[in-house]
Structure P
Amino acid sequence: MKRAFRSTVASVVERLDGFRVEIDTERERADVVLHRPPLNIVRMPERDQLRLVFEELDRDAEVRIVVLRAEGEHFSSGGEIPGFLERSPEHVSELARNVAAPERCRKPVVAAIRGYCFGVAFELCLACDFRVVSETAVVGLPEQRIGMIPGSGGSIRLLHMIGIARTKDMVMRSRRLAGPEALDWGIATACVADGELECATDALVDELRGFSPLAQRAAKDVLNTAQHTTLQAGIEIEGNAYGRLRSSADFREGVASFVEKRRPAFTGE
């Protein structure tokens, strides 16, 4: 029996579950904002929607930078725990693909974190390129407390980021880190006073917008790929990307602006 092709994408994002998307075309910025008060718990449908939204923002020519943030005093206390028992083992084992959406996005993704940031919420932030935390931030992977382990890439990203000893300390003890300690351990990019989180995030976004979008995409792709290879293979990946950028209009503009001592006007070409 034949039937017409049907897509479920439109229906999935028709009504966003627990978050909204704000786009500022003047600043070439999109904000993905968690807002399920008071703790911004991440439900199962929200995970699917977040992946689709990041994929759509990746295709949006008017968006240069994506910011992941939340309303209220806490980023998120994590996932909706009973939801795991309602899904099949096969579905749960694939949740990491949704959480990896910020990492797959070719554009820079900044996570702005205050208050609690646990479980899947922390895993989402670990998949971002930059993490700006406030002094009130508390991050962690508490899954051991319910007889489970992180299942969306959190422990493995931490392993690559901070090493096996500290990752075991966080994962096997469900240890929580305050904002300043997250910075000291190399998890956060910056730690600022709570009232300065938005300004610090804005400043980072504006700084990133000043670079070539083509070079930013290349750098993100090279680093994400090379971290899983040998040193020699990584150098090869870097060299190939460098060679491709040599013929770009942005590189020519960068050289010209350097010689002429002016600010470059990058176009992403």
Structure Q
Amino acid sequence: MPVKGVIVAAGYGSRFLPVTRCIPKEMLPIVDRPAIDWIVQEFVDAGIEDILIITSRRKKMLEDWFDRDPELEGAMADSEAKLARLVPPKARVMFVRQQEMKGTGHALLLARTFAGNDPVVVAYPDDLFTHGNCSADLIASYERTGACVMSAVDLPGQDVSRYGVFEPMAREDGAIGVRRIVEKPKAAAPSSLVSLGRYLYIPEVFELLARGIEEHAGGEYFPTDAINALGAQGRVVAAVVDAVRWDTGQPLEYMQTVVELALEHPEIGEAFGAWLKARAAGLQ
């Protein structure tokens, strides 16, 4: 069964104003690639060929990123290296707009027809992964269990009150079962396993989302209740992933991510590291 990819990219990006008034947060550069490209490449490397991007107004630039530019290609025709950088990601990419900001549960329902009877890996643009493939880990876990798979990291002894925390349960297949997610626990947390920014949803989640939104009293609608309903049926597992997660949701964390990944860049990393070291020495 093929696995499809969904990127929820409809938010305002208000933490990055004023730049996000005109430039989608997902197009902010991580060195020389927009943030969304890191997610798409992760999907492609995991074998995902069909991707739906959920957008909103003012985000036409996202569609342009996945399109060819014959005029620019013609201008760069004398350089194979530059032409290689102009090739769009190798995936079938579609778009749908969330016309009202009603939360991520509402946004995910826009992917129902796209998903059909296939599982989908869902990503949010604030969460990038390197040094491993988080999506591939989720798909491997799904193939073993047939369940929804939540990416996770174990933070024993740390304060997890800012996270969604999993209440684990035993499974006969040895996977880490998830009974429920407790969002930002104010009392004792049910475990030290916290949720990261990748999810693999089985098709049944969309029926639960549709049922839940009909009963929703108002305000933003989130998928937590649908996940917990499947968890109560023993159909949710957690996969502790080895890939390194980068949080780009706020300006400070975004800049830290850019610096760290610039240091790893094959073309500028060494020179940038030398400059950064000299700059730091000058501040002492």
Structure R
Amino acid sequence: MLELRHFEYFVAVAEERSFTRAAARLHVVQSGVSAVIKSMERELGARLLDRTSKRVELTDAGEALLPRARGAIDAVREARDAVDEVRGGLRGTIRIGTLTSVGLIDIPALLGEFHRAHPHVTLRLSVSPRGSVGLLESLADGTSDLAIVSVPGRPPAGIHVRHVASRRLELVLPADHRLAGAAEVRVADLAGERFVDFPAGYGNRMVVDKAFAEAGVQRQVVIEVTNIASGASYVREGLGVAILPPSIAADDDRTELVVKDIADAELDWPVGVAVPALRRPSAATRALLALIDGKVG
């Protein structure tokens, strides 16, 4: 007979694509995970996972089972939430996805305040190297409960984004750049420049790409970074120009950098909190969202 433990082990292996990582996540030995999966496959009469020396892949049967396994786990979680709320305390785990660099939200302070209020809730924070695109995928496939994202425009179907803050991006130049003394800078003035920027998939990159596309100006990105603070350092060394939040350049040596507004570009960089629109958040996740809403309001 299938038990909740079977579903938890199966989901862990499916999400981690590794028995070793699943065992570490579950805090059990790898042989125990393998035994549970084999028992599950015998019970269902179908192979759920294809195992190779490098990776674990879901079979067609495994793909069909995965959303139902997650649904079973969610149903039990909701039952526990109901009991915990009556008992007056929150428990459980919140899986939080975030960007590699988020200047508009003090995430450590936010999570620290939440932890002090709800010490029995486990917070699992993971960083996506693929930016907001990767984070939205993690919400869609159920590997994250909540994510800090930058989604210019309308979010994809099945995702709800709560706006938290936005900041206008500005051009950061070396002090000896040809445009450093210009009274006004327009997108066309930047044709042929070498840019330092984030990889495709990050919200600030999307904002800048859209502005240049609308102006009909091609842009050459020669250095891709995943930490906003390092962008100004590359500019200071003369390796390119960048379009960044002005506070990043302000933290650097202003005698070496110049910040300019780009007059004819829409460069508002939004940051928000995203959750699945079709899956009810756990009580703990709702409490974290309420804390964020209180700070935004």
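What follows is calculated from the coordinates using simple rules that are stated; it is not laboratory data. Model, not experiment: these values are computed from the prediction. Cβ atoms are built from the backbone, for glycine too; each structure is taken alone.
Descriptive notes on the structure:
- Of the structures P, Q, R, the one that 20.0, 63 was derived from, the read-out being Rg and Dmax of the Cα atoms in Å: Q
- Taking distance in nm of label points 7 Å out along Cα→Cβ at positions 28 and 188 as the measure, the highest value among P, Q, R is held by R.
- When distance in nm of label points 7 Å out along Cα→Cβ at positions 196 and 244 is computed for each of P, Q, R, the one that comes out at 1.2 is Q.
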